[in-house]
1. Name the one structure among I, II that P(r) over Cα pairs in 20 Å bins from 0, in percent of 25, 55, 20, 0 was derived from.
2. Out of I, II, which has the highest value for distance in nm of label points 7 Å out along Cα→Cβ at positions 51 and 235?
3. Tell me which of I, II gives 1.55 when you compute Cα Rg over 2.2 N^0.38 Å, for residues 67-106 alone.
4. Given that FRET efficiency 1/(1 + (r/R0)^6) of positions 43 and 115 (r between Cβ atoms, R0 = 25 Å, to 0.05), derived from a single structure, equals 0.25, which label among I, II identifies that structure?
5. Here P(r) over Cα pairs in 5 Å bins from 0, in percent, for residues 99-162 alone has been calculated and equals 3, 16, 20, 16, 14, 11, 8, 5, 4, 2, 1, so which of I, II was it run on?
6. Out of I, II, which structure matches 2.6 when distance in nm of label points 7 Å out along Cα→Cβ at positions 75 and 299 is calculated?
7. Work out the source of 2.9 here, i.e. which of I, II gives that when distance in nm of label points 7 Å out along Cα→Cβ at positions 275 and 307 is computed.
Structure I
Amino acid sequence: MSRVIGKFRGLTSVSVLVVSLVLLAFGTQQAAAEKGVTDTEIRLGMWVPLSGPISLLGNSTRDAVNIWVKEINDKGGIAGRKLKLIAYDDAASPQEAQAAIRRLLNQDEVFMLIGGSASGSTLPVKPLILQEKVPFIASISSNMNLMRPFSRYIFRVYANEENQANGLIDWMMQGENIKRPAIIYNSNDYGVGGYNAMKERLKSKYNLDLVAAERYNATDQDFSAQLLRIKAANPDGLLVFSFAAEAGIITRQAKELALTAKLFGGGGTATPLFQRGAGDAAKGFESVFTMPEMPETSQLPGMATYRERLKEMHSNALPPGRPSEYDMSAYGAAKITEAALQKVGRNLTREAFIDAVESLKNFDTTVTFPVTYSKESHEGTDKVTIIRVGDDLRWQVDPAFKAKQK
C-alpha cells in the first residue's frame, strides 16, 4: 500500500511540476506578446503630412521624434530597450491616413502612435485606434472631436481648438477692444471646428454675434468674393481660421481690397509660411500660439538645446521656418512618452503605459506648457500665448500680451 501511495505522490509531484512549467511558459509568452515590444526594442508609429501644402507640420513632427529617439538610444534605451520610429506620409489625405494606420497597426504592429496628422486625417482613423486599443499621443490635431467622446487611449499635448478660441477671443475683446468681429474659415474639419468654437465663445461670454462669416474650400486661391462680403458688413476685427499658407494669401488680398479690420489668426496661421503669402501685409497680424515662447528665438533651455539638435540633423543649418510649434509639440509628446515608459519599466504593456501617462501632473516637457493628465481628462493644458508679426516680418510674443501676463 505504501508503495502505491509513494508512486501516486511521485506522479502528483511530476504533474504539478509540469503544470507549473507550462503556466510559467504561457505567462512568459503572454508578457512577450505585447505588440511592438520585444526584449530589445519598442516600436513607435507615426502618420504625418510629409508632402503637400502642410508638409511643414509633418516634417517638424517626424524630425522632433527622431531627435528624441536618437537621444534615448544613444543613452542605451529605456529599461534595456531601444526605440524604433516607423513613419509614413499621409499627404494630409484621409485615404492615405487610413492606409498608413492599417499598415502601422496590422503589419508593423507598433506599440503606440505619436504625433498624428491634421484633423482631417486624424479624425477619420480614430475608430481604428480605439478598436486596436493602442495609445496615441497627439501633437498636431486640435479638433475637439478627437477627444469626444472621451477615450482612454488618446492624449493631447497642447491646447485644443476650444481653448485656443477662448484665448484668442478674450484677447480680441479685452486686449484689442473689438466690437464687430467677423470670420473667414476653411471648410475642412480644422476650419469648421475653429468657427464653431469662436462663435460659441463670443456668444456665451460676450453676448456678441459675428457680423459676417464666410467659408472657402481648401483648394481656393482667390478669396475676393468672401472678403468683399465681409467688408460690406463693416467689421473692426477679422478672424482668419486657416492654415498658414492660405491665411497669408487671405491677409494680402484683404489689404488689397482696403479692408481695414484688424486681423487675427487661429493656431494654424502661426508659422513662417504665413509671411510668405502675406508679404508686408503680415505686419501687425496677431495669432494664438500654443507654445510659451517662440521656438526660433527662445532661450528656454529645452528650446535652445532642440535648435542645436535640429541643426545637427540638417547639416548644421536650421531648415526654413524651423523649429516650428510642431517641432515643439512633437518633442513634448516624446518627452511625455519617455516619462511614461521610464515609469513602467521592464514590464511594459499598453495598459500600464496609459496608467503612467495619466499619473503625470504639471509635467515639464522643457519645450511646451506643463501638462497634467488624469483618468477623466487627457487634455494636457489649456494655456496659450498671443503672438504678432513685427515690422521685421518675424513672429514675436505680443509685447502687450506679455505685459499683461506680468
Structure II
Amino acid sequence: MRLRILHISHDALPDWRIEKSALTSVRKGHQVLFAGAKISDSYDSKIFSKIYEINWTSKARYGIPFYWRSVKKAFEKVLLDAKPDIVHAHNIFSAKMISELGISFVYDDHEYWSKTTHLLEEIEEENQARMKSSNENFFMNQLRGAKRKVINKKLIKLWSKWEKQLVQTHPTITVSESIGRELREISGRGNNSVFVVPNFPSRLEIDSIRRPVKHIALSSVYAGGDGNNKVRFPQRNLDGFVDIFDARDVGSLRVIGWKGISTPSSKVSYSGFLSRDEMFNELSRHSIGIMPWKKHWFHKYVSPNKAYEYAHAGLFVMGTSSLEPVKEYLKDNCLTFGNHEEMVSQLDYFKVNLEELYNKRLKSFEFARSNLLWENYEKNILSAYQMS
C-alpha cells in the first residue's frame, strides 16, 4: 500500500535527518511531503512531492493561545490539501499541534526537549552573567534577565509536560539509546513504543569514500562551526583546545567550518564551510577526528554526527569521556579522555606510533561501513509508522 507521509518541523529545509527519513519512505514506494519554515530559494530537493510553508513564531512555540491557534489554522489548511496517511513530526511543537488534530503521527524527539529546556536555561544564565560583568545597561539587563527567567521556568514545565504526553500516547523516535532508555521509562509502555534511529550517514554519502591511506605525520581535525561559541553552545566548550597545537608538539590541526586566520607559522589551519562531499574529502586527509568539548552534564544526551562521519572518513575518533552515546556506538573504535592534558598525552603517543594508528583507522573505517549506517535503522522508522 502506497502511503502519503507528511514530514513537519518548525525549522526549514535543508535538514539532513528529515531528508534521510523521507528517503527511507521513498525507497519503499511511498510519497513524501514537507511542511515547515520558509525554505531558501536556492534549495532544490527532488525528495518531496510538495513543500508547504508554516510560520512557527516564538510565541506560538511558547503555547500562547492566540498565536498557537494561528499556526493551528495553517496546519489545518495543509492537512486538507496534503491528505496524509501518516505525519512524521520532527519537533515537540509540531507533534503537540498534530496531536490536537486527530491525525496518525509519530514523534521524532531528537532534541529531548525536557532536557534541552534546562540547557536553554543554563545558556540564558550565562548570558546574564556576561552582561552583568560588562556593566552596560545594568537596569535593562536586570529587567530582561528576570523576564527571561520567568519564561524559562514556564517553558521547562510546559515542554516537559508536552513531551511526557506525546511519548506516553504515540510512537516515538529518538537518536540514541541513552535517550531511548529514559523515554521508555517516561512512556510506561516498555520497549515497544520508543525507536532509536541514530544520526548515522547514509550509504549514499559514504559509498565513494576510499579506504584510508597511511600518513607520514600526525594530523588531527575538528569539524563543525558550533564549537567556537561557548555562550550559545556551553555543551561544546572548546576553550584552550585550538591553542594546544601551537603550544605543544602534537601534530597539526585542521578546523572545518570556522573562518579562522591561518598563518604560515601556525600548525592550525581553517577551511571554512564545506559541502558534505567536500567535508568527507577533507576529513580523509587526516588521521584523528577529535571532539574535545569540556565535560558537561548534557553530553549524556548528545550523539554528534561528526563522530560517525569521522569514522566513515577513515579517522580514528577521540573525544571527551562524558560523550556516552559516542562510546556506546563506536565501542573500542574510539579513545576517550577526561581533559585536554589526557588528550595531549594520547596525541603524543600516536605521533610516534603512526603504524598502530593506521591499523586503528582501518578497523574504524570497516566498522563504520558495517555498523554506523542510517539504513541499518530504517526498519525502526517503518515500525514506528505501523504503530501510529
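1. Derived from the structure labelled II.
2. Largest calculated value belongs to I.
3. Comparing all candidates, it corresponds to I.
4. It must be structure II, since only it matches.
5. Working through the options, I get structure II.
6. Source structure: I.
7. So the calculation was done on II.
Just so you know, all these numbers are worked out from the coordinates, no wet-lab data involved. None of the values given here were measured: they were computed from a predicted structure. Cβ atoms are built from the backbone, for glycine too; each structure is taken alone.
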